[in-house]
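Q: Multiple structures follow.
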Structure 1
Amino acid sequence: MKISFDINLSAPEKTQLATILRCKETELDTALAPFSLAALHEYLDMFFGERAFTRGSDIREYRLLLLIRDGYKGQIPDEQTVSELFQTTAAQSKSLINSVLSKYQYELKTAIDNLMIRAIKAAVISEDETHYTATIVNSVTVDRLNRILVRINGNSLRITKMPGTVSIYQLQPSAYDDLCKHFGIKTTGG
């Protein structure tokens, strides 16, 4: 079924929306289309009685699931993006993301694994080869990777934020190797 419609937005609304969606105002039609699909899925589920939520937090979690699935095409947004979309603090956004990733962990398994794999693949060995560093803007990723390390090897050193940085993390070579093995990532040494 093909559905199309027009919506009137003021110039300030277009500017604000382009900022939130991180696109140019001339790209709003394209940028908004996947979000429209997410909203339509929410309404269809309601019409069919498939998702009868009674708590506001359940609705927010389901909306984020739909945004991940439809709006972000299977990519998990970072806390800042969620804050901009839901008008929440960074802590509230982190909690919302964690709730969604836990509640819908099977439905989002591929998206979660891809998030972890991208973070691991982004890691670069330091010049002295004592650790790896990676820029990770979604702290939920770091938390989840550390939980995986606990399961793999309880003696593993955790992934930690480098002092004085906003989103650069370091991991020890043994932790890096354990994560690569866990996710089936081929390393240059193996």
Structure 2
Amino acid sequence: MKTTLLSVFMIIASCVPVALATKSRDMLHLLFAAEPAPKYKDQLMLFGQFVGDWEFDGVAYDSDGKRSTDKGEIHFAWVLQGRAIQDLWIETEASDNRPRVYGSTMRFYDPSIDAWRITWTEPGYGVITSLIGRKVGEEIVLEGKTSEGKSIHWIFSQIKADSFHWRAEKLVGDSWQIYEDLSARRRK
């Protein structure tokens, strides 16, 4: 009798990871979308143009002027029935000893303000940043505040089908100071 109960328990226990993996795949299948939602398709293409896989080279500037470099990848995808775009930023190399960035941004167009609501999350650093994004001339400008309440801008510029430039600026006194800068190119 012990062998039979133990055997049944082992069979059930071996099925749990498979069931959990299946649920995870179902959740991911439900999260991702193949295309933008039709209702605001034109507005959604502001960030929709980035859907796909990218690699980047970046530079960060400390407040004391020290410079560090990094490389990484960015993956943009349609999510939530094509009503939003989520990305994953992965830092794969860094010239300093700090923990590497592994974070995600959720973006959706909000017609009530004719702009994008954007939330960046980086659990490794305990960071959540909320921003509002709009097209300004040929750039996409995201405006928000740091956790300390300081104004920031994240700017997508020099946007082409296979490349873009991104920079992060913070308000220091009366002037904007770049604290991160990167060039991205689409993976073939």
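Q: If FRET efficiency 1/(1 + (r/R0)^6) of positions 58 and 178 (r between Cβ atoms, R0 = 30 Å, to 0.05) is calculated from each of 1, 2, which structure is the one that comes out at 1.00?
A: Computing FRET efficiency 1/(1 + (r/R0)^6) of positions 58 and 178 (r between Cβ atoms, R0 = 30 Å, to 0.05) on every structure in 1, 2 gives 1.00 only for 2.
Q: Further, regarding this structure: Matching task: -17000 is the computed value of helix-only ellipticity at 222 nm (-39500 (n - 2.57) for each DSSP H run of 4 or more, over all residues; to 500). Pick the structure from 1, 2.
A: Label of the originating structure: 1.
Q: Taking distance in nm of label points 7 Å out along Cα→Cβ at positions 34 and 122 as the quantity of interest, name the structure among 1, 2 where it is greatest.
A: That would be structure 2.
Q: Next question. Given a value of 35, 20, 15 for semi-axes √(5λ) of the Cα gyration tensor in Å, calculated from one of 1, 2, which structure does it belong to?
A: Value 35, 20, 15 for semi-axes √(5λ) of the Cα gyration tensor in Å corresponds to 1 out of 1, 2.
Q: Can I ask one more? Cα extents along the principal axes in Å, for residues 50-145 alone computed as 42, 28, 26: which structure among 1, 2?
A: Values: 1: 55, 26, 19; 2: 42, 28, 26.
Computing Cα extents along the principal axes in Å, for residues 50-145 alone on every structure in 1, 2 gives 42, 28, 26 only for 2.
Q: Could I ask something else about it? Computing distance in nm of label points 7 Å out along Cα→Cβ at positions 114 and 154 gives 3.5 for which of 1, 2? Walk me through the numbers on the way to the answer.
A: Working: 1: 3.5; 2: 2.4.
Answer for the origin of the read-out: 1.
Q: Also, quick follow-up: Can you tell which of 1, 2 yields 2.0 when distance in nm of label points 7 Å out along Cα→Cβ at positions 66 and 138 is derived from it?
A: Only structure 1 yields this read-out.
Bear in mind that the values in this text are calculations on the coordinates, not laboratory data. Being a predicted model, the structure only gives us computed values, none of them experimental. Cβ atoms are built from the backbone, for glycine too; each structure is taken alone.
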